[in-house]
Structure formats: C-alpha cells, structure tokens
1. Starting from the value -15500: which structure in 1, 2 was helix-only ellipticity at 222 nm (-39500 (n - 2.57) for each DSSP H run of 4 or more, over all residues; to 500) calculated from?
2. Determine which structure produced the value 19, 14, 9 for semi-axes √(5λ) of the Cα gyration tensor in Å, calculated from the coordinates; the candidates are 1, 2.
3. With distance in nm of label points 7 Å out along Cα→Cβ at positions 9 and 33 as the yardstick, tell me which of 1, 2 scores highest.
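The numbers here are math on the coordinates, done by the rules we state, and not lab data. The structure presented is a predicted model; accordingly, all values stated were derived computationally and were not measured. Cβ atoms are built from the backbone, for glycine too; each structure is taken alone.
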Structure 1
Amino acid sequence: MYRATLSRQAFVDRFVGDALERLLLNFGGATRSHLERIEDPSVQERLGRLLDDIERRRAVEEGTD
C-alpha cells in the first residue's frame, strides 16, 4: 500500500523551491526581477518562505551558518 510521506503542499513547496533555487543559481538577476513583479500578497508570502529556506540551506551547505 502506498502512503505519501509529504502533504501535497509540502511536495509542491519542495518541488518549486528546488526549481527556484536552480533558477536563482543560473539566472539570479532575471529571476529576482521577475519575482519582484508578482503582486499577489499570498504568493509573495510563500515566495518569501521559499527564499528563506533556500538561503538557510545554502548557508548550511557552504558552512556559513
């Protein structure tokens, strides 16, 4: 029997977070510029959380945490 280990929201956040991190690494300026144009407050809040998670993870990986 299959049982999901992540909620749908957690899966989407992880998937989008990974994609966002790759975009930021490869196209940082263009990605940030586009993200700043998003006007929906709920989307902005979610993006903020994802970006914070990415920054924390990168800091740990780089040993600057």
Structure 2
Amino acid sequence: MTVWIIDTGPLIALLVGDDHAHAWTVEQSKEAPPVVLTCEAVLSEAPFLLKRNGHEADDLFSLV
C-alpha cells in the first residue's frame, strides 16, 4: 500500500489559491493514495500560518 506523508508547506499550498505552489499541489493531490499521513506539529503550524496570512483554517479541518 502506498502512503504519502505531507508537511506544512504543501498542505498550505493545497489550501491557499494564491500560493505560488497551489497549482502544483492540486495536480499532485489528484494522484494521492487513500492514506495521507501527517503529524501533530503540522496540524498546529498550519492553522497558525493560515491565520497569520489572513486565511481561514476551516478547509484544513475539513480535510482532517
């Protein structure tokens, strides 16, 4: 079984449409396996960075 591990940068890029890597992460996500892993540090850093840059964290929590 293939499993991906996602860090904060790609996760933010996936959620923020004006991120410079957004299009790339959206394309990559189309190939994502059913299981994608992350850790607590990513899940605490991501909302902080989203809020700091004026974005809501609702989409992040929907993914989780």
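1. Here the read-out was taken from 2.
2. So the calculation was done on 2.
3. Result for distance in nm of label points 7 Å out along Cα→Cβ at positions 9 and 33 over 1, 2: largest is 1.
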